[in-house]
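The structures considered in this document are given below.
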Structure I
Amino acid sequence: MAAGGGGLMDLPTITTVEQARTRADLRGMSPDCAFLAGGTWLFSEPQNQLNRLIDITTMGWPPLTIRDDGLEIAATCTIAQLVAHDYPAEWAAAVLFRQCADSLLASFKVWNAATVGGNMCMGLPAGSMISLGASLGATLRIWCPDGAERTTSVLEFVTGVQTTSLRSGEVLRSIHIPAAALTSSVAFRRISLAPQGRAGSVVIARETSDGPVLCISAATKRPYLIPARSGVDEAVPESAWYEDAHGAADWRRSVTALLAAEALAALGGAE
């Protein structure tokens, strides 16, 4: 599944755009082909290796389905749809949907095009839907090109900086967040070097039956979910801290420890 607005004029090598209607339309992938969802990343830079796109937004998947066991989010659900939906009052953790969406620092135009699944498939450290899914124990349902399907957790799916466990021809179909996680208490903390800059660290604390846990993302190359009692320095390997123009590794490590303490204090105050 490609993360991905713009127009085809932005990708001059594209000669064919196919609209998928059935699962059979998703077959026949090749190195010169990509799945198209929102396109907010796909159309943002040259893709000279591609000449064909398969649009999966035409599959007609319901964006959001509230079930007894939680929330089913179609991979093609937009950020705007996720934020605007009316959720059960007992889903205290649904407050994270907007908090994570706001951390994208994107305009409403991007919110109306960018998809939850596309953000996850990009595998960026600052991917806010990755933070959301990892913190709430989301399960991803993936369609395989041979007609089978498999499931995985967000923690297993994102393996590094812009790397995932998604294999050639596979499509992220949906994201399931369990009801137990949605009814739990949560606390969100985020920091960046600039007021409108990319996230340098995102920490989400959540109460579970085994005690509070911390989800650490943006500051690390992939998300980490750790028991609060473990401590950030003990639970996150030194090699895991991410460094780029939006923050040095040692800074990210230091501020993450501070954010973790703040989030845990806020979580305790909410009980």
Structure II
Amino acid sequence: MILIYVLLGAVILAAAYRWQFWRLPKKGLLALMYHHIGTCEKSDEQFPFTIFPARFEQQILSLKKHGFTPIRLADLEKVRQGEKLAVKKPVLLTFDDGYSDSFTQLFPILQKHQVPAVIFLITDSIGQKEGYLTWEQVRQMKQSGLVEFGSHTCEHARLRSLPEDEILKQLIQSKQKLEKELGVPCLAFCYPFGSGGKDKRVRPLVFQAGYQYDFSTKPGINPYPWKAKKTILRAFPRGGETLTDFYIQITRGRSRF
């Protein structure tokens, strides 16, 4: 009898871990949230935020296998302005912070598979802090036509904790810096820590600053076309997850509770 209870408990735990698997697949705009492409030990605090290069390539192939088409922010902008995008299962690959491995590890993979991506930059860190991209690297990726850039504020600020004038400073100055360095409009913003996406005080300031798209850290799959009623949700593939986890991510918007 004890063995039966143990086995039953194991089954329940396994089902709980894969709970999202039992949910019906969702259709819409999928956005994936990444940070590092590289390697690190499981004991490293960045391990959950790090996807090994070989695993990332497998994920790209999995997206293609299941009919997803990686798109650009420019494609979203075309849809927003009334054009129709002949893509049934669009996906945005997004990367937060602007780490140097986006150039050394991610960029070669994007080139190999000709897949576009969006990188949200902490503008005060670019070219200033070790472990972050340089502006030369940013421009080189931009010139490839595969990588677009958005703002992640000047200092990775937790916007909800700031007064309104400081929020606008973080939003506007980072946008202006990106536009000056890259020579193109900066239309996309990503909330550091996800802070502010639901805040009735913060979110309107994002659009007041001139952004058209705001990205959250909240998991899920978005309506398509996106109507800006809510922030763009992003599934979060974690370091150490299997391809089964990834399949659940791309079809349910999350792999766990």
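Worth a mention:
- Test item: distance in nm of label points 7 Å out along Cα→Cβ at positions 138 and 218 calculated as 2.8, pick one of I, II: II
- Once distance in nm of label points 7 Å out along Cα→Cβ at positions 130 and 202 is computed for every structure in I, II, the highest value turns out to be that of II.
- Which of I, II yields 1.00 [FRET efficiency 1/(1 + (r/R0)^6) of positions 34 and 194 (r between Cβ atoms, R0 = 35 Å, to 0.05), calculated]: II
- Entry that produces 23.1 once mean count of other Cβ atoms within 10 Å over residues 90-97 is calculated, selected from I, II: II
- Source structure (of I, II) for log10 I(q)/I(0) by the Debye sum over Cα atoms at q = 0.23 Å⁻¹, for residues 98-209 alone, computed value -1.37: I
- In this comparison of I, II, the computed figure -6500 for helix-only ellipticity at 222 nm (-39500 (n - 2.57) for each DSSP H run of 4 or more, over all residues; to 500) is attributed to I.
- Mean count of other Cβ atoms within 10 Å over residues 26-33 - structure with the largest value, from I, II: II
- Identity of the structure behind 69, 40, 38 (criterion: Cα extents along the principal axes in Å, calculated), options I, II: II
FYI, it's all coordinate maths here, none of it is from the lab. These numbers come from a predicted model, not from an experiment. Cβ atoms are built from the backbone, for glycine too; each structure is taken alone.
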